[in-house]
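In structure tokens below, several structures.
A short reminder: the numbers here are calculations on the coordinates, not readings from a lab. Computed from a predicted model, the values in this text were never measured in an experiment. Cβ atoms are built from the backbone, for glycine too; each structure is taken alone.
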Structure I
Amino acid sequence: MAAKSVGRYIRVAPRKARLVIDLIRGKYVQDALDILQHSPKTIAKTIEALVRSGVANAEHNEGVSDVDALYIKEAYVDQGPTMKRFTPRAMGRATKILKRTSHITIILDEKL
């Protein structure tokens with residue numbers, strides 16, 4: 001009975017999001033939420049919302065009654081599309097700026 005929540009096109013580089021995702025992978029939901037609330041990273045708020053969404057999906061769609069038994073079975077970050085921008089530089093040149101996006105997936109399951 002796995003519940004899934006996906007955040008797509010999130011405006012943060014996947015490399016930065018993976019730092020926070022690695023902290024919560026395999027943890028119970030309540031422990032993960034505590035870690036995310038005290039994390040100084042900006043993406044932690046978005047990941048916290050995804051975990052809460054996964055808990056709501058587990059309760060509503062999967063019929064999970066004991067939320068305390070839920071843990072983060074899988075959590076991964078994939079790269080989304082990259083926006084390409086240019087900024088002016090010295091002597092009439094331009095430099096490319098890559099604005100990366102992420103697709104974050106969190107899968108919750110019950111630990112028996």
Structure II
Amino acid sequence: MADAAAILDRIRSFGANVVLDGDQLRLINSRKLPAEARAFLAQHREAIGDLLRRDREASFEERAAIVEFDAGAPREWAEAFARFLTRTKPAHVSEIEWSWFLGTCGRMIDEAPKVAA
């Protein structure tokens with residue numbers, strides 16, 4: 001079986017990428033890949049998906065811990081914010097709207113200790 005990390009590195013070297021969209025894999029910039037790449041990716045989609053899910057979970061835990069300890073936010077708030085930080089932007093939302101939303105949530109998190117005091 002091929003190494004999923006090596007496959008992702010190769011895909012990214014072409015200027016393409018594979019991301020998790022919910023629980024589904026989504027190929028970004030597929031036109032930059034050689035013609036045979038799609039079939040190869042389909043063969044290894046389970047391993048790639050498992051790797052991306054593990055990475056997402058590790059990223060989630062790290063971000064939640066940072067928000068909880070550095071910002072002094074309650075764990076529930078930290079986990080809720082981390083879920084948004086580690087997910088793919090919804091397709092119907094613009095980059096500006098998504099950035100505004102995350103920034104607004106971040107400001108609310110920053111004020112959490114003041115609310116609790």
field: Top of I, II by distance in nm of label points 7 Å out along Cα→Cβ at positions 26 and 90, largest first
entry: I
query: When P(r) over Cα pairs in 5 Å bins from 0, in percent is calculated, the result is 2, 10, 17, 17, 15, 13, 10, 7, 4, 2, 1, 0; to which of the structures I, II does this value belong?
result: II
task: Consider the structures I, II: one of them gives 21 for relative contact order in percent (Cα under 8 Å, 6 or more apart) as calculated from the coordinates. Say which.
output: II
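Could you tell me which structure in I, II was used to calculate distance in nm of label points 7 Å out along Cα→Cβ at positions 18 and 42 as 1.4? Spell out each step's value before the answer.
Values: I: 2.1; II: 1.4.
Label of the originating structure: II.
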- prompt: Quick one: helix-only ellipticity at 222 nm (-39500 (n - 2.57) for each DSSP H run of 4 or more, over all residues; to 500) came out at -10500 when computed from one of I, II, so which one is it?
  reply: I
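Can you say which of I, II returns 3.2 when mean projected area of the Cα convex hull in nm², for residues 58-97 alone is computed?
Details: I: 5.5; II: 3.2.
Source structure for this number: II.
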